[in-house]
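Multiple structures are listed underneath, in structure tokens.
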Structure I
Amino acid sequence: MTTTEVSQEPVLDVTAEAADDAVSTVRAPSRPPALSPSRANDFMQCPLLFRFRTVDRLPEPPSAAAARGTLVHAVLERLYDAPLGERTLAAAHDLLPGEWDRLLEADDRYTSLFTDGIGPDGQDREGWLAGAGSLLGTYFTLEDPNRLEPAERELLVESQLDGGPLLRGIVDRLDVAPTGAVRVVDYKTGKSPRPGYESSAVFQMRFYGLVLWRERGVLPKMLQLVYLGDGQVLRGEPTAGQLEQTEQKIRTVWSAIEDAARTGEWKPRRSKLCGWCAHQSMCPEFGGTPPEIPEGAIPLRLGIAV
């Protein structure tokens with residue numbers, strides 16, 4: 001990971017990371033509205049996409065990549081339940097069927113990926129699980145889980161910005177050294193971005209670093225992205241100045257979200273990523289018409305009075 005600001009060209013994130021830290025007022029009504037790095041990236045990519053996902057909460061069919069990403073994340077989290085010495089690739093592979101069954105029970109949308117026993121890419125269940133197993137194999141070439149003892153896994157982090165939104169995210173893994181140094185680790189099941197296109201990933205990690213710094217008073221020593229799609233590990237040592245710049249960027253994005261909420265102008269922004277959007281039929285850029293915003297959705301899901 002670079003330690004300097006990079007291009008703002010958006011990077012497609014089709015894995016589960018885009019959903020694991022989303023604004024969750026619908027999923028968890030008792031929680032106040034919050035802004036996650038994924039939803040902030042949505043707005044920077046396309047304000048109308050942000051509206052569709054966060055305000056309208058339009059359903060999106062699960063993708064094969066997102067399902068595989070969710071599964072691999074679940075296995076890596078569960079793997080660290082095993083004692084040191086037993087965190088092997090074989091043990092990780094053994095976890096795949098059970099974790100997949102858990103995901104099917106938790107979200108029946110995943111069942112739509114398989115028709116008559118045939119799943120994504122024309123594979124049966126065993127073949128599809130083998131694809132996830134290949135990603136796990138890559139993980140073991142990058143880290144030895146028997147030499148790690150994470151302080152936290154799937155850690156929910158939150159911080160209230162003064163005069164701004166509540167920030168919320170889920171950190172895949174938090175490592176704390178005996179010296180107290182903190183490393184924030186995030187798994188990505190896709191490929192690493194091309195040079196100059198790392199902005200979304202860098203923003204996400206600095207978002208997490210900012211929240212942890214504000215809440216714990218400790219500046220993370222390292223932010224680490226582990227890309228299982230091509231076996232790359234990107235690292236960066238954030239400075240206080242960089243995290244303060246991230247906070248300012250969040251405030252700028254939030255101000256733009258507030259303006260859009262109050263004016264009703266959620267402008268679409270055409271890009272290369274439109275080809276993966278599930279809502280083209282409702283987008284003016286493609287001849288569609290957005291639906292009416294549900295009454296009360298903006299204050300409920302964004303906490304913004306309109």
Structure II
Amino acid sequence: MLTVLVTGATGGIGLQTAKVLAGMGHSVLIHGRDPRKGAAAVAAVRAAAAAGAVTAGANGAGADGSAGALVRFVHADFASLRQVERLAAEVNATVPRLDVLINNAGCANLRRKVTTDGYENTFAVNHLAPFLLTHLLLDKLHKSGPARIVNVASRAHRNQELDFDDLMSEREYRVMRTYGRSKLANILFTRALARRLKGSQVTANSLHPGLIATGIGQTNALARLGWKLLVYLRGGISVVNGAKTSVYLATSPEVAGLSSGYYVKCRLAELQTRSEAVAETVSERLWTVSERLVGLPCSF
């Protein structure tokens with residue numbers, strides 16, 4: 001039985017990922033920023049765990065954590081690096097082992113927003129928060145090895161390049177460009193992390209889950225409707241199908257020991273961007289800049 005932390009798991013593909021993992025008998029930490037949604041998600045995931053136990057004919061394994069899969073909510077707003085630090089401290093202190101970290105939380109905003117740390121919200125939530133969280137949980141993952149890190153990226157990275165002179169989109173903010181660059185950052189982070197993990201028992205891979213009508217990060221009803229219409233017109237997929245690649249990378253023996261890959265529909269895929277945009281020098285520069293932005297000691 002694995003212990004898995006899924007960020008952004010109170011809705012969408014994060015919640016579906018947590019349900020499937022719990023149904024398989026794994027313990028799941030459900031992260032979210034809204035305690036009310038967290039309570040509802042825990043109930044739904046526990047129900048999935050119970051259903052999975054019945055289907056598998058488990059010997060008294062309960063979904064409340066007493067004898068089987070632990071399902072618990074952990075709270076943090078990824079727009080605050082201090083809350084990310086608090087979340088990592090909680091996980092390190094309360095979980096004996098961590099076998100899989102799924103960095104799933106993400107957002108996209110119609111208008112530019114700034115976090116409490118002074119960073120553009122999309123870049124902060126989608127890249128800086130998982131960058132920091134992963135670093136703070138690495139010791140736990142190493143001690144639990146073999147362990148896996150799964151970063152949910154997106155094909156929105158296509159044809160994007162990072163502008164290191166304007167990572168916070170101060171000169172010009174366009175929602176899909178900013179979102180796409182943050183997803184490119186996820187992929188670059190995965191590759192740089194995999195290089196650093198080489199020779200260890202921890203792997204790191206990224207994925208595109210598919211185009212899904214989850215209304216990611218949109219609090220405006222009109223924006224949610226517009227996103228769902230766009231997904232429909234472009235042949236979007238269900239949340240159930242969208243979670244499959246995350247579950248695959250978290251659990252499948254087919255990818256045991258494999259690292260640095262980008263997966264689509266549970267298969268290794270080619271990145272759809274210029275080679276210059278994903279060059280090792282770019283990922284290493286992003287790593288160094290990210291360390292400075294989140295307040296970690298420079299590793300070089």
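Taken together, the values in this text are just the output of simple stated rules run on the coordinates, not laboratory data. Predicted model only: the values in this text are computed from it and were never measured. Cβ atoms are built from the backbone, for glycine too; each structure is taken alone.
Taking relative contact order in percent (Cα under 8 Å, 6 or more apart) for each of I, II, which is largest?
Checked I, II; max of relative contact order in percent (Cα under 8 Å, 6 or more apart) sits with I.
If mean count of other Cβ atoms within 10 Å over residues 40-47 is computed to be 19.8, which of I, II is the source?
Comparing all candidates, it corresponds to II.
If log10 I(q)/I(0) by the Debye sum over Cα atoms at q = 0.07, 0.10, 0.12, 0.15 Å⁻¹ computes to -0.24, -0.50, -0.73, -1.20, which of I, II did it come from?
The read-out comes from structure II.
The value -1.21 for log10 I(q)/I(0) by the Debye sum over Cα atoms at q = 0.25 Å⁻¹, for residues 160-247 alone was derived from one model only; which of I, II is it?
The read-out comes from structure II.
Check the numbers for distance in nm of label points 7 Å out along Cα→Cβ at positions 168 and 208 across I, II and tell me which is largest.
Biggest value here belongs to II.
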